[in-house]
Structure I
Amino acid sequence: ARAFVKSVVNFNGKNGCLKCTINGEYSHVSKTVVFPTLHCPLRTDLKFRQKDYGKHHAGQDSPILKLPDFDMVKDFVVADSLHLLELGVMKRLLTGWRDGSLGYEGKLSALKIQQLSDAVVNVELPKEIHRKMRGLDCLAFWKGTEWHSFLNYVSIVVLKDFIDEKLYSHFLLLFIAVRICSSEYFKKWLSLAQILFEKFIEGFIKIYGEEFVTSNIHNLEHVVGDVQRFGSLSSISAYPFESYLFQLKKYVRQGKNCLQQVANRILEKTRFPFNINNARFVPNIIKRGNLVQCEVRQGLEINNVFKDSWFLTKEFEIVQMVDASTDPDNNVLVHGKALVYQTDFFKLPIRSSFLYIYEAQISHLKQSKAYSIEDILCKFVVIPYNVNNYVYIPLLHTFES
């Protein structure tokens with residue numbers, strides 16, 4: 001659809017890159033067009049409008065050309081995390097390790113596949129992540145949100161003991177770069193993310209071969225440019241549109257005149273006014289039996305259930321919530337026990353604490369202490385590792401904006 005709207009060749013064509021002038025090559029090994037070259041000259045809006053890119057252009061002029069102040073290169077996004085990262089790169093890597101579709105390098109044995117699958121299934125994610133992880137036997141049926149959860153949270157923990165150290169170190173380049181691009185909180189490190197993406201592509205060529213550098217792998221080189229122009233990956237992803245597509249499908253009652261049916265249902269909805277609750281968010285405590293739930297800020301909620309109880313303070317303490325109360329001025333206080341000690345989960349290519357990712361045992365906790373709402377930096381996803389250790393990974397959308 002993107003190529004159709006822009007009136008250029010498709011993404012898998014030899015001249016299909018929307019951002020640079022790379023010429024792809026057909027691979028008889030992977031049976032697709034590959035793009036094994038880095039640092040090709042970038043396309044420009046002026047040359048695109050002058051149709052200087054030859055075979056990159058296709059068909060009639062795009063109607064988008066008529067829009068004022070629209071850059072025909074920079075304003076078309078390739079960094080859609082759903083299709084590029086989750087259903088693209090991450091799916092290709094994991095299926096390659098399972099099935100050997102990336103060549104023999106990295107293919108897992110049947111025993112390791114089963115053990116890895118069990119580890120993925122046993123992960124308990126916080127309530128904000130609605131879909132529970134399924135095993136590797138269901139990879140063909142994983143939804144985008146499952147690939148998102150795997151890439152951003154589950155992968156670095158469960159993969160560490162199952163893939164080769166060289167492959168794991170290479171994967172960390174992708175993981176760190178994606179984390180930096182996924183939150184406005186890390187935007188000052190985007191130049192580092194660019195370096196890591198390029199190193200990942202170079203490493204991909206060395207490990208798996210040029211024959212598997214498809215358009216998704218190549219487009220990692222252009223992710224940071226889109227993030228710098230439009231904001232974090234979460235703000236430019238296709239997830240909201242995929243969700244709304246379900247609503248549009250519900251508007252269709254029969255197979256005839258589908259477009260007219262959708263338009264009529266939308267017009268009907270606009271004729272009935274409805275109130276949008278614009279009330280300012282106020283921190284709140286809800287108690288139901290043994291459950292103590294604290295709404296810290298919009299999008300951040302913690303409670304005393306293990307998987308939802310961990311948070312990071314602005315003093316970089318990892319704390320487990322045990323209760324909540326209000327002070328005499330009606331300010332919300334969260335009572336929690338901080339870990340005595342935490343360490344980096346990985347140290348290369350950068351220390352994991354750089355991204356507030358830690359490994360720790362929970363057998364030793366400090367005495368309970370009250371924390372104000374303003375003390376809380378983010379909520380953690382907590383994943384078990386080995387026997388007594390846990391890995392703490394920030395839930396991306398819970399950083400204070």
Structure II
Amino acid sequence: MEQSDFDILTSKESRELIERHIDGDPARLALKLRNPAVTRQIRILQKCRTKLPAYYAARCIVPQIAYEQASSEAAATARTESILPSIPEGERKLAVDLTCGLGVDSLALSRVFDRVIAAELDPLRAETARWNFERLGVGNIEVVHRSAEDFLVSWPCGQRIDLAYIDPSRKKADGSRVYSLEDSSPNVLELLPVLRRNARRIVVKLSPLFDVAEVYRLFGENTCMEVVSLDGECKEVLAKIGFEEGQEAAPYMRTTIIRRGETMHYDFSRTTADAGLTECGKVGEARFLLVPDVAFYKTRTVGAYIATYLPHMRGNLRLSGEYLFADELPDNFTGRTYRITFRHPYQPKEIARLLRSRGIRRINIHRRNFPFSAEQIGHALGVGLGGSTDIFCTLADGEPTVFFVSRID
């Protein structure tokens with residue numbers, strides 16, 4: 001977004017156009033209004049209904065790139081509520097968001113801290129964030145046009161920040177993606193000494209692809225770690241520094257799972273996180289296939305989840321090929337559950353004939369611990385990916401096996 005776009009979108013005429021046509025078809029509006037900035041904004045705001053409902057309701061200005069990079073409001077709220085019990089009430093005065101962007105994380109912090117300072121390197125993004133916070137009716141966020149590095153270096157000695165939050169950008173100026181933390185901007189590892197000096201607690205938001213073992217290697221064994229998933233998709237890996245002490249110390253490892261609007265936390269100590277669930281002997285004639293939430297796979301705590309939260313079901317649950325099989329459905333299982341309709345050895349020609357006889361041309365292929373990719377399986381079976389039929393491909397009883405299922409939840 002350019003400055004000229006911002007000027008257009010903040011005009012009275014544009015605000016009226018957006019309000020009048022907020023439910024319109026952007027493609028039709030592009031021809032009708034002949035105002036590219038307004039039609040683009042209407043299209044993005046319509047996307048915000050789910051991801052950023054407060055921004056949608058307030059008709060904020062949401063640039064496309066900022067929308068793509070922003071946390072969802074649900075994830076930002078869950079993250080903030082998760083860390084709050086570990087922060088004494090007397091230390092909830094000042095939070096600093098060192099990478100403001102659209103300001104979704106600052107907004108979540110502003111609801112529990114007396115004051116929030118949001119640093120933003122890009123001057124137009126900083127101006128947009130200020131304008132949006134006014135639309136949102138938030139008065140305790142101060143947006144400063146500074147880089148994270150400059151802000152921290154100039155922070156007064158002896159004045160402690162209660163919480164420093166940082167979400168380093170994983171994209172270069174040309175739009176290409178970076179994968180190492182050292183190449184992200186700002187470089188969190190370089191900033192750690194000054195962060196530790198100025199802040200009581202630090203939360204670093206990492207890529208959903210970030211390996212959990214790397215969190216402890218880079219930030220230290222006393223780091224608390226949290227993985228946040230939203231409706232079955234891993235959204236955040238968080239490194240929490242300075243949370244390991246005090247009466248309400250944060251758990252060594254936490255999975256925060258947001259599903260259908262409900263937020264659930266599962267905590268593991270250093271000991272319980274290592275609890276494993278060994279591969280079972282035989283799947284046998286199990287009636288159900290269960291897929292634990294992706295957050296448990298990400299944190300490698302599938303076994304710990306069963307041992308800690310479903311201990312009464314351990315005799316009923318068998319692990320094979322990284323999926324769980326059961327004769328009876330456990331209560332309050334956090335994940336997806338399927339009824340097994342039938343199973344078949346992975347014999348592509350026979351399965352392909354079966355699919356053709358049923359008129360099935362597209363299937364959803366789920367696989368774990370299987371020697372072929374979903375694309376390779378689809379090609380071998382002569383079907384496309386997608387549709388309403390689900391199959392699971394995994395090792396069962398030591399053999400590549402295909403399970404046809406119907407989804408329960």
Structure III
Amino acid sequence: MKLRTYKEVESFLFKQLPMFQRIGPKAFKKDLKNIKFLDAVLGHPHKAFKAIHIAGTNGKGSTSFFIASVLAAQGYKVGLYTSPHYRTYRERIRVNGAMIPKKKVTRFVNLLMDLKVFESSLKPSFFEISVAMAFNHFKDEKVDFAVIETGLGGRLDSTNIITPILSVITNIGFDHTEFLGNTLKKIAREKAGIIKKNVPVIIGKRQAECEGVFTSIASKKKATISWADDDPVKWSSKFKKANPAYLLENANTAFHVLNQILSRISQRKMEEVWLKQLPHWGFYGRFQWLSSEPKVLADSAHNYEGLQILFNQLENIDFDSLHIVLGVVKDKDLEKVLPLFPKEARYYFVQAMVPRALDRQTLKKQSSKYGLNGRSYSSVRRGLYFAKQKSSNGDLILVTGSIFTVAEVV
């Protein structure tokens with residue numbers, strides 16, 4: 001079978017392959033067998049570039065964008081692999097900010113079809129194919145560096161066949177506990193699976209529960225280890241005003257990574273790049289203002305730590321009433337996250353257009369147990385529409401709860 005158009009290829013990727021965003025845990029592979037096979041079939045493209053490997057519960061996406069954009073501004077050709085996507089599949093794979101061309105995606109999937117990969121007993125997942133495509137594209141483009149974000153965990157993540165020049169772990173929190181463990185130590189051990197022998201590792205945030213895990217594994221691997229928050233950067237007032245506190249924390253991690261790769265680089269230069277270049281890189285869904293009249297803010301915070309940071313940040317914004325368009329996924333620990341939401345807000349319960357999305361009526365019912373009240377709406381856009389209708393000029397509308405909810409409005 002030959003797929004002739006990008007639309008056909010995209011449909012095949014989304015509908016035919018096991019995809020975590022669509023079916024959840026059933027798509028998760030507990031070994032690296034498939035990605036190693038794909039990599040071998042393609043001639044080991046992961047060996048063709050210098051990689052920076054980034055894991056962590058929160059902040060790995062923004063940290064990846066920060067690092068890639070500055071390296072590109074320094075004149076390097078830089079690949080960037082992140083997941084999931086917000087607007088189009090192609091934004092997962094970029095070179096100097098430019099998305100992988102449609103024809104390259106089509107050509108790659110047809111190549112694997114010619115090699116009978118999809119007919120084999122391996123049955124590769126959507127994520128495994130995406131990682132292989134990214135590595136192959138970066139090889140073809142002869143990138144100088146590739147910034148590679150893990151998808152889930154670290155030790156068994158498909159990206160973990162690389163031997164990077166630097167490993168980065170942003171922070172550890174509770175997310176995907178069914179795969180990674182139900183304690184911070186267990187989760188840290190899985191994330192620390194990206195630490196390689198003799199490869200330096202930078203930890204973004206020093207956390208007492210995880211510190212021993214990281215130092216022990218780094219010691220066994222003879223990997224030098226450092227913590228970015230031990231040496232916080234004093235950002236300019238302009239940069240601090242333009243970014244919420246959690247993005248400044250991720251920028252701090254990126255700053256230390258870049259200093260290790262490039263020796264010394266001007267802090268002012270980094271700030272200029274991040275203020276001017278990030279929109280070009282498709283930096284969506286992270287404390288993103290969609291409009292000022294009315295005030296509409298989208299943030300893809302979806303776990304306990306991420307939501308805690310988000311609501312702390314809202315305290316720095318002036319508004320009258322708060323309207324929250326909320327949609328989550330089925331495997332979310334609602335008993336843990338719903339108590340974080342403010343009871344005084346007006347809620348618009350929605351369901352994103354992915355099978356993993358929690359039913360909006362179920363979300364409404366569960367939320368009411370925590371004093372969160374409102375109405376349910378048939379789509380994210382419809383929920384946002386009615387939030388705008390019911391809000392006043394001085395109010396704030398927040399769209400949050402999952403990446404998939406935010407993706408439908410950014």
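Just so you know, all these numbers are worked out from the coordinates, no wet-lab data involved. Just so we're clear, the structure is a prediction, and the values are computed from it rather than from any experiment. Cβ atoms are built from the backbone, for glycine too; each structure is taken alone.
Tabulated data for the structure shown
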read-out: At a computed 12.0, 37 (Rg and Dmax of the Cα atoms in Å, for residues 16-55 alone), which of I, II, III; value: I
read-out: Source structure (of I, II, III) for percent of Cα pairs over 36 Å apart, computed value 24; value: III
read-out: For 0.70 (FRET efficiency 1/(1 + (r/R0)^6) of positions 272 and 320 (r between Cβ atoms, R0 = 41 Å, to 0.05), calculated) the corresponding structure among I, II, III; value: III
read-out: Per relative contact order in percent (Cα under 8 Å, 6 or more apart), the highest-valued of structures I, II, III; value: III
